[in-house]
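Dropping the structures in below, format is structure tokens.
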Structure I
Amino acid sequence: MNDALSFGLLCFTSFFTLINPLSSMPIFMTMTAELSEKERNRTAKKATIVALITIILFALSGQLLFNFFGISVNSFRIVGGVILFFTARPESSKCLAKQASM
């Protein structure tokens with residue numbers, strides 16, 4: 001039972017971080033501002049179903065894609081770290097330059 005709870009919590013936090021509903025909600029509300037409440041709910045349900053199907057497809061076919069292109073999970077992690085580093089580096093240098101000018 002403890003393993004199932006731990007795995008469930010890991011899945012929930014991973015999906016919550018991936019989908020990020022707190023930052024997606026204002027975008028959705030802005031894009032659907034002209035719609036009625038019924039249409040907005042229908043659009044939200046449709047988007048949720050499409051996102052779920054997409055996540056399930058990639059979860060089931062992800063390993064097949066990695067094998068097809070000859071990518072290992074460790075290589076994927078390294079490339080993800082490099083992309084994250086190059087994305088965060090300009091932000092950190094802006095922060096350092098701002099602190100130096102004070």
Structure II
Amino acid sequence: MNIENTQSQMRKGILEFCILSVIRRGEAYPSDIVEEMRAANLQILEGTLYPLLTRLKNANMLTYRWVESNSGPPRKYFSLTEKAKRSTRSWSKPGTNFQTA
């Protein structure tokens with residue numbers, strides 16, 4: 001087993017969990033996700049975030065919509081799919097509360 005690969009996969013899993021946790025509270029723009037994660041002392045770059053958002057979208061966990069911007073190109077806002085909502089509901093069940101771990 002390659003320890004570096006294992007660590008990389010664990011980090012991706014943790015970041016995906018955090019991304020879903022942020023979006024679970026409501027539709028989110030990528031820079032808002034980065035800002036929230038940094039406020040929680042989780043360092044993430046937008047260059048890391050976008051591939052994870054794409055991976056989650058391809059796994060049918062996220063959907064997005066385009067919103068026109070007054071100051072530039074349209075913005076892509078992400079929200080959870082029904083599949084992701086079902087998955088994240090289990091996080092609040094007893095024994096699966098990761099916030100108190």
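What follows draws every value from the coordinates through simple rules; no lab data is involved. Note that the coordinates shown come from a computational prediction; the quantities given were computed from them, not determined experimentally. Cβ atoms are built from the backbone, for glycine too; each structure is taken alone.
Assign the value -31500, calculated as helix-only ellipticity at 222 nm (-39500 (n - 2.57) for each DSSP H run of 4 or more, over all residues; to 500), to the correct structure from I, II. Could you put the intermediate results ahead of the total?
Numbers: I: -31500; II: -16500.
Computing helix-only ellipticity at 222 nm (-39500 (n - 2.57) for each DSSP H run of 4 or more, over all residues; to 500) on every structure in I, II gives -31500 only for I.
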Tell me which structure, out of I, II, gives 1.1 once distance in nm of label points 7 Å out along Cα→Cβ at positions 24 and 48 is calculated. I
One of I, II was used to compute distance in nm of label points 7 Å out along Cα→Cβ at positions 40 and 80, and the result was 3.4. Which label is that? I
Which of I, II yields 1.14 for Cα Rg over 2.2 N^0.38 Å, as computed? II
